[in-house]
Structure 1
Amino acid sequence: MKVALAEMSVRELRADLADVINAAGTRDQVTFVTSRGRRVAAVVSVAAAEQATSTDGQADDDAGTAVMYAVNLAMLEDRGGTPSLTPAECFEDYANALLRELGGSAERALAAARAVVAESAGKVGYPMLWRQAALAVELCQRAAEITGQVLPGSYRPGSRAGAVARL
């Protein structure tokens, strides 16, 4: 489905508001509203707006999943891994499991990492929560790397992913 695009100034929008709303609702037209030559808003259909906001909910849910994986991984690391796996191998297993949980999508993994960071801003006074958040972001990054996505700093010296790759 191809979406029609239009652009108009605030003054033009005032004059044609009913037509613009009708075009958004019936023809899925997106109208960008400009002020002094810069886009400042858009008139879109309810369906388009709901779709745009529903992705944030998915990222938040995925972030919660990533944090739970990180909590479990932190507990394993604190115990020194498992009898059959090193901590680096546990990390790799958790990253693979997280990727499966996120439907194999690098985009969802990276969106989850961004959501984890955004949610962590208010937790400055809690070092353990920061540790879990950092570990969740690392898991998300590794999950994205597993799909073949190349990220800046991938396999950097000293990273967990680099340690696993050398095994």
Structure 2
Amino acid sequence: MAALLFILDALLTLVVVAFLLRVLMPVVRADFRNPIGQAVVQLTNPLVMPLRKLLPPAGRIDVASVVALCAVQLAKTAVLRLVAGAGLAALTLLAGALRDLASTVLQFYFVAVLVYALLSWVAPGGYSPGAQLLHRLCDPLLAPLRRIIPPIGGLDLSALFVLIGLQALQILLH
């Protein structure tokens, strides 16, 4: 049973991350024309496009994508609770889905900043669609710290402090 829950959780988390990217990419002005952006659009359009007819964007915030993200996270939480044999009380389901979504966002950014930092050491200045997307996603977290923490010996330590902060938030969440 634990293996089934793990597999379901991993697959459904990938779906949630696709919708999370759909929400974040317009906010950070990431390019939807790259292969990653195209994949995100193709995966999320079946749910986002019907919602967009009812919920227009509000500035850079795509309200339909936010609602779709919340719906997918709620469905993920419900499926995992059903498979685990837990009940589906509305309030606990909603609270669990919100907590799980916050945890997923923190984990997503932890991995994104970690990969971004590693790429900056291994292939600095190299262009790839993934690196460009990571730069757009991570820069809003890293830029404020870069103004405060100067590079030490040519090393940008802002990513380290962001990772520590994200992990601390994850601990507070649980």
Inset, instruction - Using relative contact order in percent (Cα under 8 Å, 6 or more apart), single out the structure from 1, 2 with the greatest value. - result: 2
Inset, instruction - Check the numbers for mean count of other Cβ atoms within 10 Å over residues 28-35 across 1, 2 and tell me which is largest. - result: 1
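Hey, mean count of other Cβ atoms within 10 Å over residues 20-27 derived from one of 1, 2 reads 14.8; which structure? Show your work: numbers first, answer last.
Numbers: 1: 14.8; 2: 21.0.
Source structure for this number: 1.
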Legend entry - Entry that produces -21500 once helix-only ellipticity at 222 nm (-39500 (n - 2.57) for each DSSP H run of 4 or more, over all residues; to 500) is calculated, selected from 1, 2: 1
Legend entry - Which of 1, 2 yields 10, 28, 23, 16, 15, 7, 2, 0 [P(r) over Cα pairs in 10 Å bins from 0, in percent, calculated]: 1
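Values in this text are rule-based calculations from the coordinates and carry no lab data. None of the values given here were measured: they were computed from a predicted structure. Cβ atoms are built from the backbone, for glycine too; each structure is taken alone.
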